[in-house]
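Only the coordinates and a few stated rules stand behind these numbers; no lab work does. Since the structure is predicted, the reported quantities are computational estimates derived from the model, not experimental observations. Cβ atoms are built from the backbone, for glycine too; each structure is taken alone.
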Structure 1
Amino acid sequence: MTYEYQLPIKNILQHPINNNPLQEIVYKGDERFTYGVFYKRVCQLAHVLTNMGVKKGDTVAVMDYDSNRYLECYFAVPMIGAVLHTVQKFRIF
């Protein structure tokens with residue numbers, strides 16, 4: 001499949017938002033969002049980060065595991081031109 005546009009992270013959500021915004025995203029059966037609601041949440045997070053002073057080229061560290069919050073960061077941070085850096089928690093035995 002070829003696309004008529006580039007696929008940076010900030011553009012990946014455009015297809016489901018434009019073509020099927022009511023389709024649900026389900027996380028572990030507990031969290032349910034439509035693509036439309038999810039996109040609004042991503043935009044809200046991007047707005048909050050921008051208001052906190054995060055700007056293009058900045059690095060945003062996120063310490064989280066596979067969650068809906070992390071997925072929102074995964075899209076919101078690059079949306080404003082910042083770099084997402086995942087910080088993992090290590091156990092020392």
Structure 2
Amino acid sequence: MKVRQSSTLTINNGFTCCTKCLAEIGPAGKPWKQSAALTITKVCNIPGSTSSTHPQVELRHFSCPNCSALLDSETALPEDPFLDDVLNP
């Protein structure tokens with residue numbers, strides 16, 4: 001049974017899946033970000049950032065490992081853990 005949870009993620013047959021291609025990202029009810037494709041960019045390197053931007057702050061993009069659709073983003077310091085995102089069936 002497919003249950004849409006957000007514009008980017010859905011639960012399908014007990015798994016958190018990409019809404020675009022239905023690739024399984026991880027088990028439903030568990031954090032999924034560690035199974036996604038991850039791209040990290042320093043915020044200070046993004047056009048338009050100001051000189052007051054802390055040089056260590058990073059932008060994390062979590063994408064589908066199958067179709068590369070962007071699933072979520074977060075800003076953090078390098079030592080910060082991923083923000084847990086859990087979809088419950």
Inset, instruction - Compare FRET efficiency 1/(1 + (r/R0)^6) of positions 15 and 55 (r between Cβ atoms, R0 = 30 Å, to 0.05) across structures 1, 2 and report the one with the greatest value. - result: 1
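To test your reading of the models, identify which of 1, 2 gives 60 for percent of Cα pairs over 16 Å apart when calculated.
1
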Legend entry - If helix-only ellipticity at 222 nm (-39500 (n - 2.57) for each DSSP H run of 4 or more, over all residues; to 500) is computed and equals 0, the structure in 1, 2: 2
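Say we calculate mean count of other Cβ atoms within 10 Å over residues 23-30 for every structure; which of 1, 2 gives the highest result? Show your work: numbers first, answer last.
On the way: 1: 10.2; 2: 17.8.
Evaluating mean count of other Cβ atoms within 10 Å over residues 23-30 on every structure, the highest lands on 2.
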